[in-house]
1. Quick check for you: by Rg/Rh (Cα atoms, Kirkwood Rh), for residues 189-252 alone, which of P, Q is greatest?
2. Compute FRET efficiency 1/(1 + (r/R0)^6) of positions 149 and 221 (r between Cβ atoms, R0 = 35 Å, to 0.05) for each of P, Q and report the one that scores greatest.
3. With FRET efficiency 1/(1 + (r/R0)^6) of positions 29 and 173 (r between Cβ atoms, R0 = 30 Å, to 0.05) derived from the coordinates and found to be 0.90, which of P, Q does the value describe?
4. As an exercise: Cα extents along the principal axes in Å, for residues 45-164 alone, calculated from one structure in P, Q, equals 53, 31, 27. Which structure is it?
5. Given 63, 44, 29 as the derived value for Cα extents along the principal axes in Å, for residues 77-260 alone, which of the supplied structures P, Q does it correspond to?
6. Out of P, Q, choose the structure whose coordinates give helix-only ellipticity at 222 nm (-39500 (n - 2.57) for each DSSP H run of 4 or more, over all residues; to 500) equal to -14000 when calculated.
7. Computing mean projected area of the Cα convex hull in nm² for each of P, Q, which one ends up highest?
Structure P
Amino acid sequence: MSSLGELRTIALRRKDGGPRVKEKYPDNKVALVFLLPWLIGLIGLTVGPIVASLYLSFTEYNLLRPPEWTGIDNFTAMFSDARFWNSFRVTVVYVIVSVPLQLALALGLAILLDKGMRGLSFYRSIFYLPSLLGGSVAIAILWRQVFGKEGLVNGFLSWFGIEGPGWIGHPDFALGTLIILHVWTFGSPMVIFLAGLRQIPDMYYEAAAMDGAGRVRQFFSITFPLLTPVIFFNLVLQIIFAFQSFTQAYVVSGGTGGPGDATMFYTLLLYKEAFTELDMGYASAMAWFLVLVIAAFTAFNFWLSKYWVFYDD
């Protein structure tokens, strides 16, 4: 038998109708041993909690007593809760405003860095740094110092005789400061845009230049259409990440959700319901509603992509 036949069991029937010839499987126990830690993590840390939260969303559970089945009471209470709808509105506004601004800035800088400037690796690293630090507690604390009443922004405005408000403590501006923070973390989509730009053949631009097309026309006729798959990829990812934003709102607002719940993100309200009010059933219902919302946004983007995303074929 060939060496390939020694690696797997096959059943061969001779052309003359003779008996089957069987080869032995190798022992797969070693592979299962190596897969065991991953399987334990998958079941214990991913699948198990998902199933448990789905069950808890139909119960009343406060960590101190066993869960008590209540049916859809949590969802009924959730949809009639004004604070729930406010947190959902704040989060949707945050996503709709911050994600397009972030992607526009990331694309603009990627186009600038794609021109082959000197020190490209250095600039690419510097611009990527905010993505590594943007979700950290330290940056959120720094943001309080920048947009506080005595912060750097108001210090700059004072040079022109302007007395700025406490941006973070003002209900009209608090959400805007978090949007700016999200836009500032443009490094990750920028690197992906830069990789996509490097895949566009130069011959397209050379042919367009020979036909007299300027930079703007080249962007809308060549760069943007060929980059739409990358734009779509970044759009879907950043929408998912933005819906799950938590650290920025928690630290900047001190865990209160800001003045008048202006920065009460959906995840922040979920956290408060779970670990402050100890209403795990209600929090689980909120978590599953968020899953459905993210899935709906993702499905809508995939449906819409057939009208504006162009592939090579």
Structure Q
Amino acid sequence: MGVWQVPSDLLARSRFTVSPMVDTTAALRTLYNPRTPWQRAWREPHTEAFRRMLAARPVARALLPASFNPRWTADFFTIAPSSPEPTFAAELTAVARLSDEQIRADLRATRPEPLAAELLADGLAGQVVELLDWVWTQTVEPEWPERERRLRADIVARTAALSAGGWAGVFADLNRDMRWLGGGRLQINDYLEPPLSLDEAEELFFLPAHCRRGWVVWDKPTRFGMVYPARGILVDPTSPAPDGLVRLIGANRANILARLDTPLSTTQLVVVTGLSLGTVSDHLRVLLDAGAVSKRRSGREVLYWRTPLGTALAAGG
């Protein structure tokens, strides 16, 4: 399973998209086993509620260690989207269609040891649905607008890289185990498995997520996808620009300047700030005239970033 053999026509109609279920699965993994400082920081305000939920649900408590291992995630958590713009409700319905026996088969494929007694009772599929719905409702949905803006900003950057450098450019920094090998070969991980042909596939998705490392999703044999860490997930969207900077140049302009520590396009700034294209363009023009930002064309996009003056202003200097 280390390499997918992707037909040229499938690659041509592949697309980047956002999946609420993928981000919910990423959130569940983080709640269960945070591995990085930013994951632990995100988990902290949800820790007690998560523990109380598991204490009240012994099946969910037994489900988590059986579903995740360092090299694999149970397949019922990794169903590929059925449409280019999936909703959480639609994706949850796909999980709800699974039988208890299918859930157990996926668990046995994930870990070799015998299943816990709690996982052998009827109603297991319903327990999975309830667990995912809790994670979405309690942790992901309240911050979904900001999460989605960040994910769509990543897609803008990836599609710009695709226009400028082809698929090799897209995969250059997508994930350390995922890369374009040429000749229709897409490496999805470093597992020593025979190549998998996607000749029967109808859909191929690339899905940014708030995760440390990516994984694959599928609904064999017709739909496949690759999940990868989105750019900008370390950014704290609630951190305000320095108050003095806000008073000096205004809240929206300060917000734009604060985000330009790395180059971003106008389109990306529209996505991450929620401002209109005209408003972003007007503020960038003022910042350019003031010497706070610089710009340079990259393919079809114009990228903006802070100058030393802009950096000093954004730092409150």
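Readers should treat all values here as calculations from the given coordinates under stated rules, not as data from a laboratory. Small disclaimer: the values here were computed from a predicted structure and weren't measured. Cβ atoms are built from the backbone, for glycine too; each structure is taken alone.
1. Values: P: 1.20; Q: 1.31.
Going through P, Q one by one, Rg/Rh (Cα atoms, Kirkwood Rh), for residues 189-252 alone is largest in Q.
2. The structure with the largest value is Q.
3. Numbers: P: 0.00; Q: 0.90.
Computed on structure Q.
4. Working: P: 63, 42, 26; Q: 53, 31, 27.
Structure of origin is Q.
5. Working: P: 58, 48, 27; Q: 63, 44, 29.
Comparing all candidates, it corresponds to Q.
6. Details: P: -19000; Q: -14000.
The structure behind it is Q.
7. Working: P: 29.3; Q: 17.5.
Sorting by mean projected area of the Cα convex hull in nm² in descending order puts P first.
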